[in-house]
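Novice: Following this line, the structures themselves.
What follows draws every value from the coordinates through simple rules; no lab data is involved. Keep in mind the model is a prediction, meaning the values are calculated, not measured. Cβ atoms are built from the backbone, for glycine too; each structure is taken alone.
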Structure P
Amino acid sequence: MKQNPLPAELPGTDRTRHRRLREQGSDDRGALDAILGAGFLCHFGVVVDGHPMVVPTVYGADALNLYFHGSVASRSLVAAPTATVCVTVTHVDGLVLARSVFEHGVNYRSAMIYGTPRVVTDPTEKLAALRCLTEQSAPGQWDYARRPSRKELAATVLLALSLEEASVKIRTGDPDDGDGPDAALPIWAGTLPLVTTFGSERPDAALPEAITAPPHITARVGTRLG
């Protein structure tokens, strides 16, 4: 399915307009791409039978769409193509510890994408999107592992959500009370960074000893996520 390129600036809508902490907002599509490219887990919110559901799931993103998938029996995915959904991706970079509890906070990068997703049915696009989703979390794995069979593809629903309507917020830096009255208090203030890294690979207990992890897996050991 051919789609037009998205503008470099995120369009402002009633849903994406920053009403609070506007200084943390960004309308740069490059910032959105960076946030999406740094992770592979999102939270997908949709109303099902009158009740909200927020489902954690892996995703893949290209320049135009965010893809996520699941079983054809999934109530949330079945409802999604007929409803407006919100998908969020968040990276926590550390705690912001101020002199007062009121000023405590979190350094973070977050994106919210709104829209009505479409079901990907074209076989070529579906395989390309599943490759995108797989490579997002484990680069090199698509060409290494067995590809999906026809039966597996039929049992999988794949949704594409356009990145056209999105909101980005980023918080960095020190606590905000360094130039206020609380700065005189004898209380430590600063940031406590949070870094997530991949640990050493652990082979499946049923794996023959002769089969070792491929380079694209071992290369991730010790690398930072996000």
Structure Q
Amino acid sequence: MELKQAMQERRSIRGFTKEPVPRKLLEEIIALANRAPSSMNTQPWHFHVLSGEVLEKVRKGNTERMLAGIPPQREITDHGAYGGVHRERQIEIAVQLFEAMGIERHDKERRQDWVMRGFRQFDAPVSVVVCFDRSLEDNGTIAHFDLGAVTYGLVLAAWDRGLGAVINGQGIMQSPVVRQHAGIPEDQVILTCVALGWPDESFAANSVKSRRRPVENAARFVGFD
């Protein structure tokens, strides 16, 4: 697949088949993502690739804590409530997804189940937990920027190989659960995770593609004729 095609066609996949993803394929995808740029070539990222029993324990722990009302415990500052145009875009994609899935506004049970899918890593066969070196915590958010680049590279490389993925902050909101079962070292900070697997073509939400602003609303060109 050409890069242009992958970038234009990629979308977030939230429904997966049960088919396992070969470790060799995951290693190839991570090798491609590993070519991402980083500040001063620091390459501060670490990938913890979870599957099988370990991932099931994370799903169970996340679900139990969230249903028990335990507040999320992320290891980075949460984004908080969005407002203005950012809130409008958040609502727009939620409406697209609920319409695709046939979830009515008054259907509290199905709406909650949708939310809980995120904490279960969308029932994907693989979850890639993305971390950075704790020694860089005092260097501001530059490591976050670097991990954004490598994570985008990861989902593009996965798409190129026929896999689907969704970058999933919900999956690590109960970070103590993830850290315990994945055995993540204390010298790493958990930033996010990526749910990954073979797309389920029958899952309606997988057809949803978020709308994007036109270039003239996203970019300014200064000094051009």
Structure R
Amino acid sequence: MTSSLPSPSPAPAPGPASGSVLDLASVMPVVVVTDAADAVPLARALVAGGLPAIEVTLRTPAALDAIRAIAAEVPDAVVGAGTVITPVQVADTVAAGARFLVSPGWTDGLLDAMKASGVPFLPGVSTASEVVALLENGVREMKFFPAQAAGGTAYLRSLAGPLPQARFCPTGGITPDCAAEYLALPNVGCVGGTWMLPGDAIAAKDWGRIESLARNAATLYAR
């Protein structure tokens, strides 16, 4: 990706000057928000725990409002949109304040829209052919999904030899037990997961527990 993370006014945006989503943190929380009112306290808990890059998935009607609220009220968060599958969603999420985009897969139309969005993006891949096609399009950072089902660390290790220029964020089935193995690979920049976001903690609005789980993840997998 060649675009850089946009800087909100007046303060500079957190994150690397290179605009690489993969370098923001070793672990990226993958968030499903069902109540937009939970978005800000949830994001604050994750940031306080050391996980500033937050992927809000477009799996619920509350997702756009959640992105909008985090972008406006949690300046230390770098909020992105996940499960982006159409050009319309690209436009809508960037307008809402998403500072990066993540898709489970890609098409030519979706890739063109993400390239034109002005924000970094991670198109999803699960095969070597998809990786090669993205490299031909000038894209070197990708989401590997569904990571565990698509071959896990063994598959990514196999790609590192012939395709060393590709870097990945594996997502899908990542747990605390396997995260470190993924992060040890030379072609993995970060992992995406949900283990620091247990449903019962969100339902109970136990933001302190989520902050603690986020801190454990950030500490255990810090580089």
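Novice: As an exercise: log10 I(q)/I(0) by the Debye sum over Cα atoms at q = 0.09, 0.10, 0.17, 0.18 Å⁻¹, calculated from one structure in P, Q, R, equals -0.48, -0.58, -1.28, -1.36. Which structure is it? Show your work: numbers first, answer last.
Specialist: Working: P: -0.48, -0.58, -1.28, -1.36; Q: -0.39, -0.48, -1.45, -1.60; R: -0.31, -0.39, -1.20, -1.35.
Traced to structure P.
Novice: Which structure, out of P, Q, R, was mean count of other Cβ atoms within 10 Å over residues 126-133 derived from, given a value of 18.6?
Specialist: P
Novice: Can you tell which of P, Q, R yields 1.14 when Rg/Rh (Cα atoms, Kirkwood Rh), for residues 62-181 alone is derived from it? Write out the running numbers ahead of the final one.
Specialist: On the way: P: 1.14; Q: 0.97; R: 0.99.
Traced to structure P.
Novice: Further question on the same structure: Given a value of -13000 for helix-only ellipticity at 222 nm (-39500 (n - 2.57) for each DSSP H run of 4 or more, over all residues; to 500), point me to the structure among P, Q, R it was derived from.
Specialist: Details: P: -4500; Q: -13000; R: -11000.
The read-out was computed on structure Q.
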